[in-house]
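None of the figures in this text is laboratory data; all of them are computed from the coordinates on show. The structure presented is a predicted model; accordingly, all values stated were derived computationally and were not measured. Cβ atoms are built from the backbone, for glycine too; each structure is taken alone.
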Structure P
Amino acid sequence: MKRIGINLILLLLCLMAGLASCARNKKLQNQAETMYRKGNYEAAAFYAVESLKLKPDYRKAQITLKETWPKAVLERSERVMLLRERQDDEKWEALLGEYLALEKLNNGIRSLPPLTDAETGLRINFDLRDYSSQISEARENTAASYYQKGMHQSRMDTSKAGQRIAAEYFKKAMNILPNYLDSAARYETARQNAVTRIAILPFEDKSGTMKRYGSVPDILGDMIISDLMQQGDKLEYTELITRDRIDQVIQEQQLGTSGLIDENSAATIGHLLGAHAILSGNVLQINHESPRTINREQVAKAEIEEDGKDEPIKISCTYTKFTRSCGFQILASYTLLDVSSGKILTHKSFNPSYDWEESWARIVDGDDRALSAEELELVKKPEPLPPSATNMFNRVLQNLSREIVNHVMGNIR
């Protein structure tokens with residue numbers, strides 16, 4: 001009996017899976033028909049392919065595929081003919097896209113098992129052309145076009161902005177055809193010429209907290225550098241001068257950080273550090289709102305039914321609601337200064353904060369049946385412990401670092 005039960009369960013699971021597959025199969029075909037009516041033959045063909053993967057003998061999907069696939073190929077082929085008549089080099093990337101789309105249509109057919117017409121029993125065939133040589137030609141010419149643009153740009157415009165454009169052209173050439181000629185080397189040369197080197201100087205702590213939370217300038221500086229490094233590709237044209245190098249120059253030149261980057265000294269400091277821009281800042285205020293608790297006595301009233309009594313009885317419950325809160329705020333500012341001109345590129349102040357508040361309650365007297373579900377939850381809740389000042393400080397300082405980095409990234413791209 002046990003074996004029969006297992007077999008029945010397996011049979012039921014198979015039936016359910018089959019029904020689910022059938023439902024999805026029909027849904028895909030419906031989507032194919034919708035795309036066909038809209039004139040989107042390519043999308044219709046792909047939906048029909050997915051339907052036939054689930055049920056190769058599905059007659060409706062077979063008909064849809066036989067009607068839409070040739071039309072999709074014809075549309076792409078006509079665009080190829082028009083593009084080939086153009087005389088400019090811009091056509092090659094568009095041609096590459098068309099040939100890749102044609103190859104994708106072929107791959108859709110190749111992904112299917114052999115199809116047999118559900119009505120005639122004859123094999124369904126499709127004319128799959130080989131586009132490999134055309135794809136190779138289009139890749140080669142597209143890469144060559146970007147490479148030549150990069151060469152021209154790098155020679156004609158030696159500014160950072162111009163070199164960045166050149167680097168992007170060489171990168172596009174490599175994306176189309178990896179290891180194309182010396183694109184990698186020329187990209188790196190152009191990128192280096194486009195790089196902005198930033199020196200992040202230690203922030204000044206003007207908060208008057210006497211290092212109660214550690215060395216705030218060092219902690220914030222490390223956080224900013226860490227958050228910048230996490231920007232990944234966004235730092236493609238930005239380099240950070242190491243903290244060790246900055247400390248070394250400051251010590252060698254016997255420079256204090258206070259007043260270090262006024263217009264008169266910016267060029268000298270930038271030359272010593274090899275920097276194009278200098279980032280500095282001040283931590284102006286650090287405020288910790290110690291935990292405080294307020295309480296308020298409240299009365300909950302209700303009417304309840306009791307066995308043996310005709311009328312509802314009135315009950316009440318007196319409880320004290322406690323609310324504990326604390327917070328932390330930091331006020332800081334930063335300046336990004338251009339070394340060559342000594343002018344301020346951007347300056348901004350930030351005031352991130354963290355506010356914590358929790359409530360709980362305790363019954364004074366009365367019948368707890370008068371309490372609502374929400375009030376009962378507060379009564380059952382243990383007395384919460386507020387976060388430590390150190391934890392709140394670290395959280396707010398991390399938010400400050402991220403706000404500064406986001407603003408910096410918006411001004412150096």
Structure Q
Amino acid sequence: MYFWYKLFTYLFYPVAPIYLYIRGKRGKEDLARYTEKLSKINIPREDGFLIWFHMASVGEAMSILPMIEHCILEKKIDKILLTSITLSSSKILKKKYAKNSKVIHQFLPLDIPVFTNKFLKHWKPNLSIFVDSEIWPNIIFQIKDRGNPLLLLNARITEKSFKRWNLVNNFAKKIFKKFDLCIVSNKESEDFLNILGAKNIKNYGNLKYSQIKSKSDYKLDDDLLDKFKDRKIWCAASTHPTEEIQCAEAHIKLKKYYKNILTIIIPRHINRVDKINLEISNLNLNVVTYSNISQFASDTDILIIDSYGESLKFYNISKYIFLGKSLVKKFFRDGGQNPIEPARFGCKIFHGPHVSNFSEIYKYLKTLNATKEVENSDELSLSLVEEFEKNYTKNHENITKIHNYGQNIFNNVIMELKKYI
């Protein structure tokens with residue numbers, strides 16, 4: 001199987017630049033940086049111990065921020081290389097670490113031997129760490145051929161991905177046995193990785209429970225807070241197509257009870273903002289985007305957040321959060337978005353029935369009475385009315401419990417990592 005995979009990547013090699021350029025013209029790649037995926041590297045590799053973290057997208061990037069912060073303070077580590085694939089993750093990481101000389105962000109090269117070999121030859125990572133479920137066979141085999149340790153951090157193998165890997169079980173075993181250590185995020189992933197041939201598996205819990213800053217570090221500016229002071233606020237985050245309309249419909253129902261209601265929508269993909277804006281405006285609602293916040297007024301119904309990395313600021317001021325990718329039926333097998341972040345802010349979380357991707361986390365949060373399932377905009381609006389009527393403060397007991405739970409997971413993972421540094 002590996003022969004055919006490798007052959008396919010070699011055949012794709014001549015068209016890779018054209019493929020990435022076309023994606024860039026369509027707004028799916030960074031036109032100024034897409035050549036990094038072809039291993040065009042302009043940053044020198046300085047002497048010293050270099051630790052490399054690879055994550056695919058925003059969720060994975062956010063989950064290891066505490067780990068990155070710890071590595072920044074670790075004197076034995078001279079450089080931290082972060083690689084990702086998506087535009088959104090690159091923007092968040094670049095924004096956060098642009099002024100930190102110890103941290104470098106690059107796009108991961110395409111998993112074509114020519115590119116991956118050039119990438120590894122340049123960076124020579126002393127420790128390579130893949131996050132979540134990022135598995136790229138060519139670069140994994142090349143890392144181990146160089147004799148360097150390779151870790152899988154916060155590993156998550158869903159039933160859907162397990163079934164795919166199990167179809168090529170022998171190939172999967174060759175890949176997963178290359179990892180010197182797999183720190184899994186849940187029991188299901190631990191069981192699946194055992195079957196897929198991984199060795200040295202540790203289960204301390206989901207690293208996404210850990211955090212690095214208090215809520216005060218996610219404060220909106222005073223002028224904006226002043227605009228919100230007389231409004232009843234709820235937030236819909238990580239929404240997918242059709243969910244924004246359902247949230248807007250819930251807003252219309254809520255407006256019958258509260259004239260000062262404000263709905264904040266944070267779409268999962270901000271390239272959809274113009275379309276979302278048009279759809280909601282057609283419902284005769286006043287819509288303002290975050291980038292045009294100066295247009296915000298007392299009669300604004302919907303505020304759409306059209307920049308990445310802002311969600312925590314709005315969790316901080318909201319008591320009630322709806323999390324998307326949970327009301328769309330096509331996601332019944334891999335639905336849901338990570339509810340840990342709003343739960344960490346003491347928010348009550350509403351979600352649809354499709355949350356299989358984070359079922360174990362939702363199960364834990366349900367024991368804290370931090371979540372509620374809704375089927376449609378009617379149930380969402382009625383549930384929000386019930387919560388607004390209670391008018392209680394955020395659940396500080398849950399905040400403490402989740403913080404302590406996450407800190408314990410973080411400490412255990414750090415203990416494991418120190419064995420390789």
Structure R
Amino acid sequence: MKSSAIKFFTMSFLLLLPLTMIAAQTIKLDVSVTNSWLLAGENQKTYLKVGLTGFELADNQNRTSSNIAIVLDKSGSMDGEKIERAIEAAMLAVDILGEDDILSVITYSDTVEVLVPATKVSDRLYIKRKIASIRSDGSTALFAGVSKGADELEKFFDRNRVNRVILLSDGLANVGPESPAALGELGSSLRRIGISVTTIGLGLGYNEDLMVRLAQKSDGNHAFVENSRDLSRIFEYEFKDILSVVAQDVTIEINCREGFHPVRVLGRDADIIGNKVYTSLNQLYSNQEKYFLLEVDVDPFAVRESVDMAAITMNYSNMVTSRNETLSGNGTINFTRDQEKIDGNIDRETMVSVVTQIAAEKSEEALLMRDEGNIKEAQAVLSASSEYLKEQAEILNAPSLAGYGEEYEEDAEMIADEEQWGATRKKMRDDQFEVQNQQSY
């Protein structure tokens with residue numbers, strides 16, 4: 001009898017174990033609102049947060065294989081330490097990737113050269129020798145370089161791989177399309193087919209608007225590297241993200257019920273059609289949260305216990321289980337005339353996200369004012385944002401907001417310094433991108 005019970009327990013455990021493992025390999029969907037209780041009978045505004053958190057990878061063997069194109073600027077301005085550090089960083093990438101990963105290396109100046117055609121990272125010595133042969137000269141055909149990188153990715157394109165271009169440039173695009181809009185369109189077209197572009201701007205000579213727009217539209221990362229000695233560290237951060245992708249082709253649909261009107265998604269692109277909101281992500285990383293904040297106008301509601309303000313549906317490709325999976329959730333609002341209940345039911349974490357995103361928008365406004373020569377007005381916006389962040393840090397007991405407040409205060413001081421404006425502007429764009437896209441580095 002005892003033996004039969006042991007056998008039954010063992011079989012039950014073995015049957016349950018795969019289900020537990022599968023459950024642990026599922027994206028976590030969190031839906032929250034800034035105020036779970038609102039005042040009955042009033043027109044008002046609230047924010048809905050849709051948070052997505054990647055599950056933990058058990059070990060390196062479970063990671064998604066990669067298809068990477070490193071696109072390096074080798075124009076004349078890269079001569080000296082810059083090109084040496086770029087070569088060093090590219091070689092580090094060769095060491096980080098595994099033999100099942102695919103790598104191509106493209107260089108560009110006046111023209112574009114495929115230095116290493118897309119190949120598995122097996123003959124590391126050959127790839128490193130080719131990288132070591134890079135020499136700087138010529139102009140900056142940035143658009144053509146990214147396009148050729150995408151061409152190399154398409155040779156081995158696979159939805160079950162992470163397909164990414166890593167672009168490094170220190171100068172202005174001056175051969176071919178050169179506007180942020182044109183590069184943004186290229187980024188959008190690559191995103192639609194499952195390719196993201198990470199842009200790394202080196203030094204003070206590149207166009208940060210162009211580089212940010214390309215990364216944003218393709219759902220890649222962006223980094224401002226003022227000192228070339230930091231390139232290897234940035235490459236390490238980037239490949240940490242690449243090697244931890246757990247989901248791709250993530251789509252979100254938010255269906256607001258009658259009486260709740262979607263206004264905008266803060267910091268991210270989204271399509272709003274009537275009461276429905278559609279948005280997406282190319283990738284989601286292990287143990288990292290990406291979120292969407294939807295501003296919603298609320299019609300007057302009578303006192304009642306609760307109302308489901310929106311239904312959320314998330315679809316994604318699980319890179320570990322190789323399955324297409326769907327998750328769903330609801331945002332719930334309660335209506336009352338009790339002001340104390342309203343004041344006591346603010347979702348702190350969601351409100352911190354809202355405050356951070358609103359401040360990032362104000363930073364963008366200040367930057368545009370500074371570009372137009374309105375320095376005093378730009379300083380006033382940044383100073384007001386700094387005070388707002390510090391006040392909310394106390395109200396919400398959120399030290400991170402206080403830290404942002406200090407940064408905005410420093411930006412307000414630095415924005416008037418003509419000699420430092422190039423570096424300050426790039427830092428501000430980098431900070432804005434990091435907040436709006438919840439970048440890990």
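Taking distance in nm of label points 7 Å out along Cα→Cβ at positions 208 and 312 as the measure, the highest value among P, Q, R is held by P.
Tell me which of P, Q, R gives 94, 86, 42 when you compute Cα extents along the principal axes in Å. Working through the options, I get structure P. Computed over structures P, Q, R, distance in nm of label points 7 Å out along Cα→Cβ at positions 184 and 400 reaches its largest value in P.
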